[in-house]
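Structures incoming, each one as structure tokens.
We did not get these values from a lab; they are worked out from the coordinates using the rules stated. Quick caveat: nothing in here was measured; it's all calculated off a predicted structure. Cβ atoms are built from the backbone, for glycine too; each structure is taken alone.
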Structure P
Amino acid sequence: MTGRSVTDDQSPRREDTMKDKARPGTDIVAEIEGLTKHYTGVRALTDASITIAVGEVRALLGRNGAGKSTMIRLLSGVEIADAGTIRIDGALLGDGGVRESTSLGIETVHQELSLVPSLTVAENMFLGVWPRSGGRIDYALMQRETASVFDELGLDIDPLSRVEALPLAEQQLVEICRAVRRRPRLLILDEPTSALAAAEVQVVLRTVTRIASTGVAVVYVSHRLDEIRQVATTATVMRDGRIIDTVSLAEATTAQVVDLMVGGITETEVRVERHVNRAGTPLLSVRNLSLPPKIRDVSFDVHAGEVLGLAGLMGSGRTELLRAIAGFDPMVSGSVVVEGKTVGSVSPSNMKKLGVGMTPEDRKGAGIIPMLGVDENMVMSDMRSVSRGSTIDYKRVRSAAADLISRLSIATAKGATPIVNLSGGNQQKAVIGRWLHAGSRILLLDEPTRGVDVAAKAEIYRLVRELADGGAAVVFVSGELEEIPLVCDRVIAIRGGEVADELTGSAITIDSVLAAAMAA
């Protein structure tokens, strides 16, 4: 084990940087020394140093923007460091990119699967490097070697199965095994369980443990502290592009780890106390909603004038919950109640009629029609109001859009400007404006600040508060947990598809939200 232990009577050190040292006599696989990377106007990584031993599973923790992804890109050879060195078994990684990184024994399994669904498991295991015999692809060899890797790791997966027929957990295992087949010295796993249900997670964790037992050093990136404790012995915590500390997970409490990630009290924790009147009938009530395997028995209320935060890590079921409420995904059981009346048919069209609007997580892919004007994008939720019979009245379109553009302070030269030409923040305001045009009083906002700059985020926070103050009920979902305290009156933590905790008033801080989302 490397790093320094943390006991209850001694909090982790708070230096901006530290050198992570392995124990004397421990075989070191990876030595990262003084790694630094700058982008235009941004210092993504500063003087980062880590050592990782043979057979060690090292968790890499940090909030969004802490520098984890930059570290992974540098180790994988996708990008070259401005300063510092990376050595694998003593061999220096130069500027040879991904090919050189792979030749040194570094394999990375990214969060998004890269399998070809229509091919077999064995074909995917050898994707791009299919062995040949007599000028033909040697399918028998692929099957034998694939079966050998699975046997070694104790997995029961048929090499001849098509990937598309496998459960998601087994697809993830195939992705990991493809890297293992190349006999890595350092295996990097980036959020390998983020899309999996709880039972599936255990299969992946057991496999990772078995891989480490063969002597492979593993860097395990995840936000789920409960699963990290099951698979890793140590955790390196990053913040603002720096390595803050490496701790023993057997001795560090969740509060101590969160404190390292957050960095103590920050100005973003200062919030104005709001007192929402929750008497009377909620605008939206969700009762015992289930959508296995992602959502299980979720219930909550939202009143007029209230912003309810749904805090959860990737894969917690946040998006699936919103989609079920909006009618995009059929719930298996449970009910949705709008203004005291149970909704008989929870479908997108019916929910829209009842005043429920949802902004999607993927703004570019599902929230806008890029080449249409800002005005057309904003009125498409209710075309009847800007039409005469079956004909669109563009004078009405321009008038309706102009009112919304002014109300939402959308920066555009004119309403007809293609929405793709706007900044991310202004696009997001236009997507929200679409539901205001439809008269929605219940707004389900899924990652409304994703991909926008700090100034645009502040404008969206202000807009959300104004909508609530005007009588709307808002459900605010964000993976950037630090922004939850800035805008929400009440917070429900979602873990593993279930309501795990509820925070109100002064209890809504970055620390408490992060702890509620991560803790077991």
Structure Q
Amino acid sequence: MNISGKILIASEWLQGEGNNFNASNPSNGQQSSETFSNASTAQAQAATLAASQAFDIYSQYSDQKKATFLRTIGIELEKVRSAIVQRATWETALPESRINGELGRTIGQLNMFAQLLEDGDWKRPVIDLAQPDRQPLPKPDIRLTQVPLGPVVVFSASNFPLAFSVAGGDTASALAAGCPVIVKNHNAHPGTSEIVASAIVAAIKQCGIPSGVFSMLHGDGRIIGAGLVTDPKVKAVGFTGSITGGRALYNLAVGRPEPIPFYGELGSTNPVFLLPKSLDANAEEIASSFIGALMMGVGQFCTSPGILIAIKGQSLNRLLASLAEKTPALNAASMLTAGICKSYQQSCLTREAMPSLTKIASGESADSKASQAQVNLFSVDAVDYLKQTELEEEVFGPSTLVVCCEDSDQLLAVAKSLGGHLTAALFSEEADQDLASQLLPVLQQRVGRILFDGYGTGVELSSAMSHGGPYPSSTASQTTSVGTRSIERFIRPVCYQNTPDALLPIELKNANPDSVMRLVNNKWSTDAIS
């Protein structure tokens, strides 16, 4: 496909009025032949205006019509799969298998929300029927449903060019809720984003959706991003990125005259606890599986295991020896951008200079011209770890810190010192259950997902999935960005009291024509109300 380098406002491709830039291949530094244009502040305002105007129409669409739209986006993405894979591998240095898998996940998310809409009960309608004879006062007829918030700004992620970007989970859940979307694109993969946006435009035209339902802008986050977040027509924001950038935008969102929800995923180190009996039995196997998890996406997954925590002894020594043996053979690989690679290398140099840390091993030497990262593993005594809170901060890339504890009490102390993370993992045998039972209540206050005998790098598309956690892993720990419940970020409750049946939303009407499951007088039912 030809790449125009333009921005998209309400289904119209326009030359941006801001500065220009080129895409870059991180594996060799080659610049794209196309030049991409950044949006101006006025163009960003035009996108939010179009979204606001489209909201009045799109928010009233039936669930079936929105579901058809989402499924059509998926179909259009499948049509351009080869173009997406070719461009995304060039822009990200990620392998074709990863891009194909991520595209499948992106389409799967769209279809998952379409199915949720078709099932019809996602608004959780509640009906409390009137009791006119109640004493001392009559009880009114009260009915509750959910409505969309309004236009949503979505910031694309650098590390997931598809699943957390233009047509990713935030966009899919917002569109499912009935909210138009303005995507602030990430400049690490602008060509890929244009191809994906073209598929959304094709679906908009095919389904007769208002053009303002979707826009995509290139631009400086400090200018265009800040302008979008503070625009009064925007009612919510989805963000995946750094703590520094995310916190700045969060402060703008909550500091507006009308504060809005900011759903930010800002950073996570995803601690892994290796309990004694499991380590005794499986030290070498855990070392191998850990390396596999760490190397996924060159350590650039938000759920990569950044801290291993274990009790000192022969079994921990076996683990460290196995890591030291296996790590030098690990190939260096290109990271997503030269900037990300530079930041990773600086973080590793900082750790190498810390006297309390011991370097376990490094992987194959990296080629800086190809934005490559080598694996770097470190260890630290728990006493020193507890004195240096900065060691908990995420190092974005293939590096991990092993925290060596004297006993179970110190291991629990490390757990209690943790901030918020997306995941925590426990490797545990049956004989470890007493210690595991002490860890669980500590961890459930600090993470969004607890798993056993594995790593958090696989995030299942499931209604039971939680992808979030206490700050800084998320700015809204009561929500998830993955799974069907993520739609709840972009809706709010509305109560109808003594409203004529003809004026009620369809899910609250007495006849219940769609046979939606409703809570009627505290009992679940799909029956009509006579």
Structure R
Amino acid sequence: MILTKGLIISAQNYANKTALVDGDETFTYGHFADRVSRLKQALVRRGIAKGDRVALLLLNDFRYLELFYAVTAIGAIAVPLNTRLSVSEIIDLLKDSEPKALFFHREFTDWIHQIARQVLSLQTFVLTEKQKEDLPGYIGFYEEWIRGEESQPLSYDDLSPDDVAGLYYTGGTTGRSKGVMLTHANLVSNAYHAAIMLQYHPETCYLHAAPMFHVADGASTYAVTMVGGTHHHIRTFQPQTLLKWVAEKKPNTMLLVPTMINMLVNEPAFGDYDVSSIRKILYGASPMPVEVLKKAKAKLPHVEFVQGYGMTEASPLVTMLLGKDHVTGGTKEEERRLLSCGQAIVGVEVKIIDAQGRETEPGEVGEIIVRGPNVMKGYWKQPEETARVLRNGWYYTGDLAYRDAENYIYVVDRKKDMIITGGENVYSVEVEQVLYTHPGILEAAVIAVPDPVWGEAVKAVVVKKSGSSLDEQKLIDYCRGRLAHFKVPKSVDFVAQLPKNGAGKILKRQLREPYWKDQVKQVN
């Protein structure tokens, strides 16, 4: 269970098959493995050894894959960084992870001097581009590194499956970002699970449209390589960029987070592009409003949609709602299934427990706990937090859910996102599902705000569609006919956009902060 082994075997079995497509560049598996071997040699030559961290401040690029495989083949640890963070936030993560090297794209060149001055562990900076640019002498150039090494068979060093391969920082949706230590065994087992559940094969052409720094995209990254599939890359996601790539390059599989799908199906130019090559869309990372899913299925009737539920700490896959369960216009039971995140995937155990640690009955809300070879080694330099969430072999997710009689799981909220108003529990996801049925709403989030009478009150934060005349009272009246009175938003804020992390998750913590910052008792 060593990551690089998957690439080595595919390079042997599919040496002349296309492995990577990125802009006008295309590489076979043989060429891919050769470049990784050269990069590994270059890293070793510059002092990167087992246990060292190598940070990646990159947009989507085939070189991201090369770095994943080369860094981990040494036994060093890849540290993918969220490109949507500010430079001060990036510096905080670099100080925490203490990498020796930083690979970056030109979009972040202006930050490098500031980073170099403040992050003393960094010894090497590498511009990771096709073309060299005029930069200070202390900055190396990726392609010169590749060209400067001799061709030799790709290999991996003396590694254990329990060695840490990646340090992935959580999105910080509920608090301070934590470094999740994922081992070779974690990532490889997750790749096996994904390959089996998603039926990946050599003809799979997977488009990296979601950010590659997020482990949600990693659910397929190593799996596609293992089966000899083809990786496609677009540098950043924009609806028309994706549509143009699909029309020209014909990938057949991709992962999109719900906010991306929402943007895609609401793109005015959607009908101008041939998207017939798409056969499968995996989605996850945050709840999918049913109305958005219905619209997506109507616009892409030939596509199999598969929901993946998980978290960074589980590498990330835990459950899947397969294509057969994505039935729209069916029976009431079939429609209800669309609200679930599916069943536990092969190789992973999932339980829902109450506050006393007892397994819940169907329909009873409790906390999801997970056990399997995909569960993280722990949090980087946070032993107390690790001990809090890893207990007796189980990972305690903090997600609240219930199951039905067939063990389909329905996530209702994060513990910290649940609203308690007048002693009643309100799950924000349930209210958001209703908001998304309104034709004038593009995006919505539901949060708790302080209330002198009820303790907490339900607030909706909404992005309207262009031209919508929706106002606060109209939306509250709309919800009254569809929700219990205590679940109806007491107030509505209309905003131009919702804050999101790099994976497209809405940052409810940021939405709550202005309302709770002066409160003695903070939200949940």
Value 4.0, calculated as distance in nm of label points 7 Å out along Cα→Cβ at positions 328 and 448, assigned to which of P, Q, R: Q
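For which of the structures P, Q, R does the calculation of mean projected area of the Cα convex hull in nm², for residues 32-279 alone return 19.9?
Q
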Suppose FRET efficiency 1/(1 + (r/R0)^6) of positions 208 and 432 (r between Cβ atoms, R0 = 41 Å, to 0.05) works out to 0.90; of P, Q, R, which structure was it derived from? R
Which of P, Q, R yields 3.0 [distance in nm of label points 7 Å out along Cα→Cβ at positions 312 and 472, calculated]: Q
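Quick one: Cα extents along the principal axes in Å, for residues 192-407 alone came out at 55, 43, 28 when computed from one of P, Q, R, so which one is it?
Numbers: P: 71, 40, 39; Q: 65, 36, 34; R: 55, 43, 28.
Working through the options, I get structure R.
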Say we calculate mean projected area of the Cα convex hull in nm², for residues 104-159 alone for every structure; which of P, Q, R gives the highest result? Q
